[in-house]
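Participant: Input: structures, listed below.
Please treat every number below as a calculation from the coordinates, not as lab data. A quick note: this is a predicted structure, and the numbers were derived from the prediction, not measured. Cβ atoms are built from the backbone, for glycine too; each structure is taken alone.
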Structure 1
Amino acid sequence: MNHRTFGRLGWQVSEIGFGAWAIGGSAWGGQDDDESVRALHQALDLGCNFIDTAQGYGDGRSERIIGRVLRERRAAHPGERIYVATKVPPSPGAWPPSPYDRIDDRLSEAHLRAGVERSLRDLGVEAIDLLQIHTWTRAWNRNPAALHVLRALQKEGKLLGTGVSTPEHDQNSLIDPMKEGLLDAVQVIYNIFQQEPAAEFLPVAREHGVGVIVRVAFDEGSLTGKFTEETTFAEGEFRQGYFAGDRLARTVRRVEKIRAEVGDEEPDLATAALKFALKPEAVSTVIPGIRSVRQAEMNCVVGSQPPLSDALAQRLRSHAWTRGNWYKGKD
């Protein structure tokens, strides 16, 4: 597995990390915990050393499964270094937060401290490697009090690094906090369709020593090439809304054009999608969602392969697709 330096924190992290949303169940349909444990072990055995989770992934279920695996790894592999990033959400309210929401109401010091203690307990660790605020609003840049609370918790030894996961509709809202040195890491959507971060977001992160975690490299599965216009999703799965109406058909048609573009230059479309997400030097790690041993194997092997060629990367850039915030569903 290839490794990259994680911003100013200096960690050597695997190019392919483990995205742990799906193992929390809930938004992704049913999930067997034992299979999740096997998938985590397989990924770690293949050289993955970075796991991304959140309190909101199954109301702590994902964190607890990871905690179980960490205990098993400590017993079987003493000295193994695994980095775990988790997220604390704002208190209940609009998601993403409204610009009219006060940061002191949604991310109070008491709320953040309670969240840290919860994750420490569920993960079974003495300190959280990276604590991220799960979403943000540009309005909070005027008074980023919550980020100062995270810095205080870092000084207390409760966590080693601080970060924020971008709101899907306004990823550039984190540019100012990065420039002001308030963040050790950011998590951002970047893929063949959604390339806007390459213009300013990623260069700013690199300039200011901020680690970059790329999520949604597969556009919630479409860029693996496995969907057809007839694909259906389990009842209650969030992708029912994400690909609602004509969105799935429109996406599949675009994916087929990308598949033709890739041709035989990469083993498959999914490999090309992961390598595209890894192409910018600012990117520290990419965290595809993994919920099975097979997915662990298919994704982790990409981290030991040569990078995407400059020529193919350039051609894939022509497939950028500007669209609205599909995470809000479709009326």
Structure 2
Amino acid sequence: MGATVSRSDYEWVYTEEPHASRRKEILAKYPQIKQLMGSDPSLKYKVCVLVFLQFLGVYLVHDQPWWVVFIMSYIYGGTINHSLTLAIHEIAHNLAFGHGRPLANRALGMFANLPIGLPMSVSFKKYHLEHHRYQGDEKKDVDIPCKFEGNFFNNTFLKLIWVVLQPYFYTFRPLFIRPMPVSHLEVINFIVQFSFDALLYKYLGLKAVFYFIQGTFLGTGLHPLSGHFISEHYMFIKGQETYSYYGPLNLLTFNVGYHNEHHDFPSIPGTRLPQVKKIAPEYYDNIPHYDSWVSVIYNFITDPTVGPYSRVRRNIRERGSTVNGTSESNGTTNGKVHTE
């Protein structure tokens, strides 16, 4: 079963989340960063290319043997679907068409959702923005594993299982930890998605539906791109709760690896986050970061000091905070952390 995880509780802190104060300080020193904020006109075209590649893939595999469908759903479909979930992440911040066109952003999100197989784009938005506003909050940040996960997945083998099952926890955890009323846009998302799935089944068969849905779960489970789920906020170094990744897989993930930069400036598209690091290097070069997501996954599984409990938690009072630029209420290449 492997070594037992030494941590038996979260890392409780009594400070505010760090990114609002960092944002204020960085903008005071480098006001030109404001010019990077706004929509990314290329995002909608990238989404169209990814969706087309998945439509091509499902057409090519729908009449192949099951073993071919399974392998392709991991290597090809899983990779593209993971990229599409991160396109939806960008769209959730209204970075496709800007804050003035929210319905256009939601429509593009539903379109990007089609190859994923299950409706998630609208629901993801409402939970993800709370993750930014209330990072680490014990009641509102559903990105943090629940106590069951921390207590049960507490050795090497069980952590491996947890990584494999990670997409299921991300899907169902919010429903148990912080259920919210279903919005009309979520209903539309459900109708659009399941209508598409029904048409897919009618014309291309069960293998086509399996290819899309299984690709999503394989691509967001034990997959190289899934290293970002762990690298972003799991505390490998005490006191550091957000980490960036500067490796080549950013090319497939809309620069989600630039995660400190993203939390500091959620209204800046992923394509421009490297410029933030370039403008204000002293705020990013000297904090822990990664160069390998694969090694992050390996180290998470094998390091007995790290587990699902390795997250910073806090109790945040109700307050207004800035997300997306508007006021809203309520390292080494072997995967070890850079600390220079």
Structure 3
Amino acid sequence: MPLKLIQRNGTGNYYLRGSVAGTKVYASTHTSDRQAAENIRIRTEAQLLERASLGRKATVTFAEAALNYMNAGGEARFLAPILRHFGPNTKLSEIDNATVSTAAERLYPTAQPATVNRQLITPISAILAMAAEDGLCTPVKLRRRKVTTQKTRWLTPEEFEVLAKEMTPHLTQIVGFMIGTGARVSETLNLQASTLYLSTGQAMLNKTKNGQPRMVRFPARAARMMQVRELPTIGSIFTTDHGKRYETGRILANGKRDGASIKTAFNRARDAAGLDSTGPDKVTPHTIRHTWATWHYAQNRDFGALLDLGGWSSADVANIYRKIAPDDLAGRLLQHGWDFRHAGWLDPLETSPLRSLRQT
């Protein structure tokens, strides 16, 4: 029998009840508006009739496949804008390189190829791959955007010293943590007092880029930088020069996360230090992460530790830092007070600024 609209006790949202082509239906329309519910009833009947005549493979939607993917534990971080773009009625069979290119133009018109690959092509490919395994579509291989390999800019210990002299106290705290741990800007600004362990030189990052919490370690020099002004005992550890917490996590039109929160202060210090502000050697807040990775590997030669502490999902990215440091870098770092060999083990360091904490 055709689907009917009913309301429980005559009020609230409308429900669909009945059967179409042998498929029984009892589901909420999630609306109390009669006309909107009627539109849903008509569309649902049409979809069920189409599926009965053509088969599920020909009629399953991308939204259905995405829901199956998420229910199976798939990564949902970048799916919201994709699902809004394709809507509830786009057939899975309609997803191909042409439709994905259109989606890229509308969702990420100014984004770098790597961003399009990571936030659009990778999640769509994962949904298509799972749907193909379930027999819902034929395998589809989407073309990834070509990513140009760029020079990895990192700071020498000498360059960092010049930069550090130009930083304000609140920026010194933030950059001190970043250079000591390799944390990204957003990961740093989301750090809470409850997960900073000064006495052991450790911190737990719960809000990370890949969604996987990780424990990081920092050396004594970083701890000193973090304590140039009093740290909060509750809430966000790092605040603006006015003592306010940073707003993080916004997604910009180009697909990148908002990094402007410390950029103004950082750029001012960079320019005062005479470091590059344009071109391939441009120094940005993210340069600090490159610098930590280069320094850490130069002193430890432990690729596994680098990969774990840095929180990369791919070893290919971390592998870059194994090839760019000169042989004398480890010694030069020690001359400037940077010892990543004992990062996270501050107690044995008699010169640690944390001795007073141990004695209280």
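Participant: One of 1, 2, 3 was used to compute Cα extents along the principal axes in Å, and the answer was 82, 47, 34. Which one was it?
Facilitator: 3
Participant: Comparing mean projected area of the Cα convex hull in nm², for residues 226-313 alone across structures 1, 2, 3, which is largest? Walk me through the numbers on the way to the answer.
Facilitator: Values: 1: 7.0; 2: 5.7; 3: 8.5.
Between 1, 2, 3, the highest calculated value is found for 3.
Participant: From 1, 2, 3, which structure was distance in nm of label points 7 Å out along Cα→Cβ at positions 26 and 306 = 4.3 calculated on?
Facilitator: On the way: 1: 4.3; 2: 2.3; 3: 6.1.
Here the read-out was taken from 1.
Participant: One of 1, 2, 3 was used to calculate helix-only ellipticity at 222 nm (-39500 (n - 2.57) for each DSSP H run of 4 or more, over all residues; to 500), giving -12000; which?
Facilitator: 3
Participant: Right, here's the next one. Going by distance in nm of label points 7 Å out along Cα→Cβ at positions 130 and 274, which of structures 1, 2, 3 comes out largest?
Facilitator: 3
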